[in-house]
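Following this line, the structures themselves.
Just so it is clear, none of the values below were taken in a lab; they were calculated from the coordinates. Computed from a predicted structure; not experimentally measured. Cβ atoms are built from the backbone, for glycine too; each structure is taken alone.
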Structure P
Amino acid sequence: MKLPVISLDNAAAGEIELSDAIFGLEPRGDLLARIVDWQRAKTHRGTHKTKVVWEISGTTRKPYKQKGTGQARAGSLRSALHRGGQTTFGPVVRSHAYDLTKKVRKLALKHALSAKQRQGKLVVLEAATAAAPKTKPLAEKVAALGWRSALVIDGPQLDRNFVLAARNIPGLDLLPQQGANAYDMLRHEVLVLTRSAVKALEERLK
């Protein structure tokens, strides 16, 4: 398929041929949900924890004698049976991350790209460069393009002036192609790929 290419000034800059095997798939919601869950699971801190019996301050004395009271046996007031005692099967410090095969991750990235193309929210940019590291000129161009929530993916190397100019613009994020991921693509309204990003992604996902 062919898609028009624009410049940051919203001027036509030709066309580009996109691979149907990467940008022309029928998006699968289950696959996109799976990759998003996988990415978000890795960001969970997993530091929530409750105290076990040996971490609770309190007496170590046996509450009452073993026999003759008519009550159940009790060895500690710090057990889960008593107020202020331990929590049974409470959360512990752990990692929430889990594995996902490379084949599934690659396929999900293709479906994320296809989903943006299918929605008409995929924009191909001639180049993500700036003459000077100034936020105001770039912010005006972004506003003129109507990008309120956009992810710009460039080639392997980012333009330093563009990075410095873009970092203070709300709703605009920038990634090199090796950092391209389905979650960031889906959480932004518009996906912007440069020519070099398209070439690199097609090489990566072929």
Structure Q
Amino acid sequence: MLKVGLTGGIASGKSVVGEMFAALGAHLIQADQIAHQLMQPGQGVYNEVVRQFGAAILNPDGSVNRPRLAEAAFGNPGGRGSSRVSELNRIVHPAVICRQDEWMAETGRRDPQAITIVEAALILEAGAKNRFDRILVVTCREEQRVQRLAERLKIDPEAARREVVRRMAAQLPDEEKIKAADYVIDNSGSLDATTRQVRNIYERLRAEAEAQTLGPPPR
């Protein structure tokens, strides 16, 4: 089994790239989805997040209002309020990483030649690089981040720009991510161009996974 960490800055296209790998046969899990599950009422992570950040982050039904939590953690988009993102990460990251490890172990038992891909924004920032055999970084231009986030959240470009700046302040710059990467996908071009890069890297990962399973040749 080959363990791959897929990361990149906000709105770089990590999810799209991850889905491309999954379509080719890789096994994919998203850290954001794990965190969402762990922050459901009744979960330990949910209880600790509410204890630290207060009931103001909750919807009337008791579920976490993610935009309110983001504002509480990252600070107000207008620049007011201090960042508490490290405090949120200390609560959420250990549980998310534990769930990722369990998922990779179970996938490896079912498919010894599996390529398991964990898509997560903060793999490098969380010091989790060594949990993976390979690190794959997705990049794009800043203006594309703004445009994509505006479309995703249905907000105006200036609001999207402020959100990009706010989120990127808690992440390593692309230059640092690229230095730590085994593979880099430039997602600033066409979808076809990204697809070609994914296919090329997938074939290389497939070969690595098979070689890892076979082990060294006999002497």
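Work out the source of 0.70 here, i.e. which of P, Q gives that when FRET efficiency 1/(1 + (r/R0)^6) of positions 120 and 160 (r between Cβ atoms, R0 = 25 Å, to 0.05) is computed. Spell out each step's value before the answer.
On the way: P: 0.20; Q: 0.70.
It traces back to Q.
When helix-only ellipticity at 222 nm (-39500 (n - 2.57) for each DSSP H run of 4 or more, over all residues; to 500) is computed across structures P, Q, the figure -10500 traces back to P. So if we calculate relative contact order in percent (Cα under 8 Å, 6 or more apart) for every structure here (P, Q), which label has the highest result? Top value of relative contact order in percent (Cα under 8 Å, 6 or more apart) goes to structure Q.
Here P(r) over Cα pairs in 10 Å bins from 0, in percent was derived from just one of the structures P, Q, and that gives 8, 26, 22, 13, 8, 9, 8, 4, 1, 0; the source is P.
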